[in-house]
1. Which structure, out of I, II, was Cα extents along the principal axes in Å calculated from, if the result is 34, 29, 22?
2. If helix-only ellipticity at 222 nm (-39500 (n - 2.57) for each DSSP H run of 4 or more, over all residues; to 500) is calculated from each of I, II, which structure is the one that comes out at -31500?
3. By the measure distance in nm of label points 7 Å out along Cα→Cβ at positions 16 and 48, tell me the structure among I, II with the highest figure.
4. Identify the structure, out of I, II, from whose coordinates relative contact order in percent (Cα under 8 Å, 6 or more apart) was calculated to give 49.
5. Please compute mean count of other Cβ atoms within 10 Å over residues 40-47 for structures I, II and give me the label with the greatest value.
Structure I
Amino acid sequence: MSISYYQIIKHPVSTEKTVRLMEKDNKLVFAVARQSSKQEIKKALEEHLKIKIVKINTLTTSKGIKRAFVKLSKETQAIDIATQLGMM
């Protein structure tokens with residue numbers, strides 16, 4: 001049974017800090033399902049958005065929200081993907 005993109009990725013996170021991460025480190029931040037693994041997050045994003053991911057770090061906030069910090073490859077600009085997602 002395969003899990004869909006929409007079950008894993010809840011929404012992109014857009015704050016001042018995440019915009020700074022986009023510009024400086026070529027990273028995007030997503031709120032994800034708590035039970036999802038880094039491999040599932042990577043597979044869902046690469047297939048759905050057609051991007052190349054270098055690294056994923058996850059963080060569970062004190063409120064129980066899991067966030068994925070996604071480092072994109074040099075060929076893919078985070079700002080372009082954010083614009084495509086309607087964040088910018």
Structure II
Amino acid sequence: MNPVAFVMAFAYIAATVAVFNGFLTTFAQAKIAVAAIDGIARQPEARGPITTAMFASPAMAETAGIYGLVVSIIILFPNPILTNFIQYIS
């Protein structure tokens with residue numbers, strides 16, 4: 001088996017996992033919103049702090065999705081792993 005092809009296959013699998021991380025971020029944000037709406041329904045007088053936390057939490061959850069996208073772009077396009085590997089085996 002060609003070692004460069006093996007590294008490329010591993011890079012594509014890693015990029016897929018990174019993009020899947022961004023996909024799962026959507027479900028995490030939905031769960032945060034549902035919990036906030038449920039909390040406001042149970043205690044309407046705590047609407048202010050719950051709303052603040054509801055806006056801050058998805059922002060933090062979204063960073064995981066953005067990091068996954070950035071990692072997948074780095075793995076697929078510049079691909080420093082493959083460049084270093086080719087120099088190593090040459």
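1. Checking each candidate, the match is I.
2. Computing helix-only ellipticity at 222 nm (-39500 (n - 2.57) for each DSSP H run of 4 or more, over all residues; to 500) on every structure in I, II gives -31500 only for II.
3. II
4. Numbers: I: 30; II: 49.
Going label by label, the one that fits is II.
5. Once mean count of other Cβ atoms within 10 Å over residues 40-47 is worked out for each structure, I has the highest.
Coordinate-derived values only; no laboratory data. No experiment lies behind these values; they were computed from the predicted model shown. Cβ atoms are built from the backbone, for glycine too; each structure is taken alone.
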